[in-house]
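Structures follow.
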Structure I
Amino acid sequence: MGTTTSAYATCAGFEIHYLTWGDPAKPPVILWHGLARTGHDFAPLAAALAEDYWLIAPDTIGRGLSEWSRAPDVDYNFARYGEIAGDLLDHLGLDRVAWVGTSMGGSLGIYLAGGALGERIDRLVINDIGPELPAAAAERIATYVGAPPSFTRVSELEAYFREVYAPFGFIPEDQWRRMTESSHRRLPDGRITAHYDPAIVRQLQAVSGDFTCWSEYERIACPILILRGAQSDLLSVDMAAEMVARRPAARIVEIADCGHAPALTKADQITPIADFLAQG
């Protein structure tokens, strides 16, 4: 796989942490994580693709090692994330990229591929989300994201992650440990909690229509691959069908034994992405 590099860039006025894998001379692929996750989640996918691509996985503002916002209602939204993404591409000297987005990262990909970065995203992988967020699923996510529990021990946080992220489907045992160790922080009282700003949930509560982006979806000019967890409550069968109806060239791959969202750790999840990117 080569070396994993950890780096920082100032984007839209914020310090943004990002990981890279592979050779910068190879075609670039942006890997954008879900609402309360970090770029580390893409390590298994990056290991599979790094021979052929340069992979870049940022931590969104308010997550992981990236800076937190002092004005959550102003900054935790797709408009600001889009500015950050554009600045990161400029910082890295990238004119065109492929984009693989899981959950929120997929929704952001829709927003940007059909908008501000439409001429810079040349292939789009949308992992288990559509241009509209079902109310029940949004409420479920807001419940656990907005009030993350704290624990005395790292092992207790890992058990919590195993519970709330069980719908991701198969995740290797060692990946659960890496997930926990790469996305935790100590509180002032010494307890352990998830490594994100709880105020990121404001995007689900205060930003009207941020996850409704049918108009952007319909404007996307690049090829689209949609992954859907077979038991997903975020991307229903009907919504996936509507996405194909509006963009007939879009391809859908359903991942068995997964809810929201496929973790991109197994061959049946990684191979469709590799094949899709190779067509570019």
Structure II
Amino acid sequence: MTTRSAIALTAILFSITPSHAFDEIKDCDVCPDLVVVPAGQFMMGSPNKENSLPDEKPLHLVKIAKPFAVGKFEVTFDQWDACVADGACKKADDEEWGRGNRPVINVDYAAAKAYAAWLSKKTAKKYRLLSESEWEYAARGGTVTAWYWGSFEDGFGLPAGCLNANVHDQTSRTKRPDFVWLEHPCEDGFVYTAPAGTFKPNAFGLHDMLGNVAEWVEDCNGPYKDAPTDGSSATVNDCEKRVTRGGSWWHGPTWVRSAFRHPWPPSYSSYTVGFRVARDLP
């Protein structure tokens, strides 16, 4: 494929409407920083060459008609604890890894929804979880590769993981030899979670869309053949499980990809799972 053809294909697979792109919003002192993600369209899912998994197919076109605001970072313990102080959230266990600017962990789906509802009440703005397609669109940031920093084929994607995300790597393999699954061939300096903003953002200015903690999204689990194509969440599939996206500090290269998805019961909470919020715009 020629360079010109590759550029043309990328333009077909992922296009962006640049209105309000990358403006930042902060609705209150304890509210998450938000980035405005522009409208656009993209191909959701993964191709065979990406070591894709069955539930990441088929590739399908999704159109995001309106800009929306997304948390610049995953929700942190500082932000979560403000909700706890207001009586709207329950204290979450930090595993003695530290609170502050680290992403909140050990929160189930209902707890993540409760936090968004608290923000909505506090600010009179509509906060919510991202839909699964909004999440992947935001994570890709205009890219069509396995990771927003590279691909399996370019020889750069795997070793560059530690510059861009907190993942299962040689740092965690050294400190935790019981983590015997495939690691990234690099060192990011963290065994467990990392403070928000430690790693490079993607092209939309969003940090930790891959790695650090997996993120709850709104959708019920289900196959892509029935998935919405307008950016809305899937609510008619297997709602006994909800979807998490992005992988975490615990996960190797297959799980830390823009297309990777994993369902859990809504009551599931773990030291690998947190979330970020979205906000509707006028």
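Values quoted throughout were computed directly from the atomic coordinates according to the rules given, and no laboratory measurement underlies them. Keep in mind it's a predicted model, so treat the numbers as computed, not measured. Cβ atoms are built from the backbone, for glycine too; each structure is taken alone.
Name the one structure among I, II that relative contact order in percent (Cα under 8 Å, 6 or more apart) of 23 was derived from. Derived from II, not from the others. Matching task: 2.2 is the computed value of distance in nm of label points 7 Å out along Cα→Cβ at positions 60 and 228. Pick the structure from I, II. Comparing all candidates, it corresponds to I. To test your reading of the models, identify which of I, II gives -5500 for helix-only ellipticity at 222 nm (-39500 (n - 2.57) for each DSSP H run of 4 or more, over all residues; to 500) when calculated. It must be structure II, since only it matches.
When mean count of other Cβ atoms within 10 Å over residues 84-91 is calculated for each of I, II, the greatest value falls to I.
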